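Down below are the structures I want you to see.
A short reminder: the numbers here are calculations on the coordinates, not readings from a lab. Quantities reported herein were computed from a predicted structural model and do not represent experimental measurements.
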Structure 1
Amino acid sequence: MTLRVEEGTLKNYTAYLDQLERGLAPPHIFALPPWLNAWWSVFGNDKRSLVYSIWDDSRLIGLAPLMEENGKVYLIGSPDLCDYLDFVILSGMESSFFSALLPRLRADGFQEMVLHAQRPEAAVFEGLFGAEGRGETATVSFLRENCSYELNLPDSWDRYLAGLNKKQRHEVRRKLRRFKEQALSPQWAVYSDQQEIRANFPRFLELFLKNPEKADFYTDQVDRFFHALVTETSGAGLCRLGFLESDGILAAAVLYFDYGGRIYLYNSGYDSDLRHLSVGLVSKVHTIEMAIEGKQSIFDFLKGREVYKHRLGGRAVPVYKVAIKL
């Protein structure tokens with residue numbers, strides 16, 4: 001095996017992943033080119049990209065979408081907007097990938113690589129600590145920086161309900177029934193077409209920003225990122241907007257993504273005047289129901305410890321920050 005490392009750009013990253021015959025599959029939505037391109041277009045101006053490709057002779061075995069900031073190396077993205085971050089590596093080649101990447105980073109003058117938002121199955125754990133991991137050339141530390149929740153989806157709605165505890169099963173049924181009976185002309189609609197999403201996105205934002213906590217988070221930069229993200233991901237067929245209405249009034253909305261058999265519930269909002277109808281929860285339950293009907297495997301509630309995630313069947317998944325002294 002003869003390994004070599006080449007440095008390129010995000011354009012190279014996109015081009016390599018567009019060549020599906022290479023067998024490289026990004027592990028989640030946040031490693032796809034539309035997501036990284038949207039993030040970089042807003043937040044990359046004061047940073048230097050370091051997109052490395054690792055080759056075994058003529059075979060591409062992995063991609064490292066990295067950036068330099070304050071003398072350290074990070075994965076492109078930020079944990080406040082990208083719930084998970086990772087490399088893209090051929091399965092089984094993780095150890096070889098890192099045995100080539102780490103010396104290259106040292107040779108380029110870097111002393112530390114910091115990896116935020118690492119799931120337990122992230123490539124760095126397998127590459128440095130797995131059966132074939134070497135790990136002798138770097139000092140690695142990690143700490144739990146957050147927690148996400150995900151739900152393994154059954155093959156039917158009835159089986160989903162049966163999987164909830166008795167109290168939560170009763171609550172889900174009761175709240176769905178109450179909304180149907182008390183809401184005026186209740187309607188649930190999902191938009192997946194790019195033009196429809198872009199036309200309706202301002203309605204989502206208006207509801208989203210009614211929450212004061214979210215309004216504080218929503219800076220001008222975040223606004224530009226959200227619009228770039230929706231444009232990029234809807235153009236790639238990955239973005240969805242779910243709207244719950246009562247008497248033609250938008251009661252609740254969800255922004256989510258569909259990739260690799262997994263639904264990613266990214267953000268949501270609801271009309272507090274309709275809180276008594278549990279419209280926020282009802283919109284999420286409808287999204288789960290549609291994911292089951294669509295034969296999806298995982299419903300990912302993403303990061304955050306909101307109580308509803310556990311009540312709707314989600315299980316906790318730790319998310320780590322990994323620091324590698326080179």
Structure 2
Amino acid sequence: MSIEKEINSIREKFSEDLGRVVTSKDLEELKVRYLGKKGSVSALMISLKDAEDAQKPILGKSINLLKNEIALAIHELMEKINSAELDQKLQKEKIDVTLPGKRRRLGRLHPVSQMLYKVVDVLIDMGFSVQLGPDVDSDFYNFEALNFPKDHPARDMQDTFYITHDLLLRTQTSNVQVRVMEKNPLPIRMVAPGRCFRNETVSARSHIFFHQIEGIYIDKNVTFADLLATLDELWRRLFEKEIKTRYRPSYFPFVEPGIEADILCTQCHGGGCRLCKFSGWLEVIGAGMIHPEVLKAGGIDPEQYQGYAFGLGIERLTLLRYGISDIRRFTENDNRFLAQF
């Protein structure tokens with residue numbers, strides 16, 4: 001068959017195939033069949049090399065004309081099919097405006113955040129100001145200035161995440177103490193809320209990150225009785241009832257003397273459970289009179305001024321306040337649990 005007859009044959013065949021197209025997919029397949037690299041028009045261009053030299057310009061023009069006719073016909077039909085398919089899709093996707101809308105649930109504070117803000121509010125009412133400190137701090141402010149020398153055995157009490165030899169993730173909000181002493185005039189009455197980090201085994205009562213509130217009060221004639229009165233008032237306001245507590249001697253390098261405060265376990269009411277390690281009590285705070293060496297590190301004369309410090313764990317208080325048995329519930333992001341608060 002000559003190239004002229006083949007051109008006419010392809011034109012006629014294309015018209016027949018175009019008439020059978022229904023969907024955009026059919027049209028795309030037709031386009032590939034005629035205009036693709038292995039399509040009919042491309043085959044014509046390849047066969048052009050066998051024609052006589054005098055005929056090549058004429059035949060080439062005819063092939064290009066056929067190619068343009070096919071491309072234009074496909075383009076026009078594609079616009080019609082796309083428009084029809086869009087109308088059909090819109091018909092199926094009609095929105096019934098009488099149906100109720102999707103409920104948008106409001107976000108809320110995490111229970112740990114609720115407790116932290118509540119403690120801060122109580123302490124502000126008691127005359128404390130709020131100071132913040134860095135999560136990443138130097139060894140000096142986190143340990144050395146708090147009476148933890150480099151070789152002090154008390155460093156073994158805390159498993160620390162070190163970033164460099166001198167930088168670390170703070171293990172306690174006590175790192176704010178000396179910073180505040182250096183920059184603020186006396187008397188000082190402040191609290192420092194924040195997140196702390198320790199490389200501990202995760203269990204029902206401990207985690208590798210947790211929240212603390214550090215509090216200090218420095219002035220002339222501050223006594224241990226002032227500390228106990230402050231803590232008793234704090235428990236009363238937080239739990240909105242009289243709470244059974246006990247204070248026992250304890251050791252912290254940055255206070256002397258030091259105490260720990262326990263609250264009667266609200267889960268078992270003193271009977272003993274996993275949360276309180278079957279002791280009936282749960283430790284919530286460490287406190288004491290600020291060590292003279294810490295006052296000196298902050299530029300304060302311990303012969304003229306005294307002070308107390310306390311640090312309480314927010315997660316522990318939240319466990320007690322709501323009778324929750326496992327501290328890990330706070331970080332599991334279970335909406336069924338969080339929605340209760």
Structure 3
Amino acid sequence: MSDSKPIEALNALEAEALAAAESAPDAEALEAVRVTYLGRSEGRISVILRGLGQLPAEDRPAVGQRANQVKAALAAVLEARAGALSGPAVESGLDLTMPGRPRWQGGLHPITQAIDEIWHIFRDLGFARARGPEADTEWYNFEALNTPLDHPAADEQDTLYLVDSVLLRSHTSPVQMRTMEANEPPIRIIAPGWVYRRDTYDATHTPAFMQIEGLVIDEDITFIDFKATLAEFARRYWGPDTQIRFRPSFFPFTEPSAEVDVKRVIRRPDGTQYETDWLEIMGSGMVDPNVIANAGYDPERYTGWAFGMGPGRIAMLKHGVDDLRTFFENDVRFLGQFAQ
């Protein structure tokens with residue numbers, strides 16, 4: 001008599017038993033699988049082994065050997081599955097059916113993204129990028145910019161002095177003077193960089209923050225050139241429907257001076273839209289003739305305009321963030337929203 005039919009039955013039984021063991025959702029279900037197939041009295045494999053004596057003598061060795069192989073394979077799977085179901089992850093209450101965590105990917109900080117976007121816009125408008133030292137002198141930070149040392153901004157309660165007349169620059173405007181000293185007009189630059197002030201750390205101020213300076217110097221530069229350039233920047237950054245306005249202000253190094261505000265159009269996901277309130281984005285103005293003269297230029301021949309904006313504030317307005325500190329607390333759950 002051939003032993004093919006008993007062995008085929010054992011093969012099918014093995015596949016069935018292994019599948020049941022591997023899919024058991026908990027320890028109780030796994031124990032039920034063990035009893036069903038390996039139980040001493042009614043276990044299906046145990047029944048086959050006890051019935052070997054009823055088979056023809058020539059079939060018994062092959063069938064017995066295959067039955068023991070199935071029993072060993074199932075026992076190994078049961079043990080492995082039991083270990084998985086009783087491991088530390090299960091004891092801690094974790095759901096083993098949950099998908100794995102996605103691979104973490106880094107991204108540029110949202111303020112760095114804002115600086116890059118602003119730089120790319122002005123680069124396309126013909127501007128170069130400039131830089132200067134973060135530790136500078138009173139001359140470059142104040143006096144060369146038409147700000148006397150008895151001005152409140154030069155007081156120690158506002159400015160971080162290092163030694164003698166050296167200080168941590170309180171704005172990026174010293175780059176204006178250094179650029180003009182090193183180059184002949186025409187000049188068209190923006191200068192991103194860190195600045196430092198004795199400010200309280202709160203929702204809208206930090207002692208150290210990024211600022212972006214802009215400067216244009218040439219013959220026949222007018223306020224109209226100034227307004228047209230900044231209006232084009234605002235439309236490219238926030239969208240073609242962005243409105244811009246200039247409010248009279250005062251800065252020692254510009255005359256006339258202006259605060260620049262924008263009003264944006266926000267489009268909702270459902271297709272509707274609304275206008276924001278006016279939002280201040282920068283201080284600006286025509287470069288004061290005294291500043292142009294301090295650089296060694298002829299103020300009767302050359303004119304220009306300048307601005308200073310905070311990319312941190314720009315990023316707040318763009319992303320609807322109401323607390324500047326969230327950008328600096330390094331919470332990856334917050335920063336990860338802006339990763340590109």
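Using the calculated result 24, 20, 15 for semi-axes √(5λ) of the Cα gyration tensor in Å, for residues 146-305 alone, pick out the matching structure from 1, 2, 3. It would help to have the intermediate numbers written out before the result.
Details: 1: 24, 20, 15; 2: 27, 22, 14; 3: 30, 23, 13.
So the calculation was done on 1.
Of structures 1, 2, 3, which gives 1.00 when Rg/Rh (Cα atoms, Kirkwood Rh) is computed from the coordinates?
Only one of 1, 2, 3 returns 1.00 for Rg/Rh (Cα atoms, Kirkwood Rh), namely 1.
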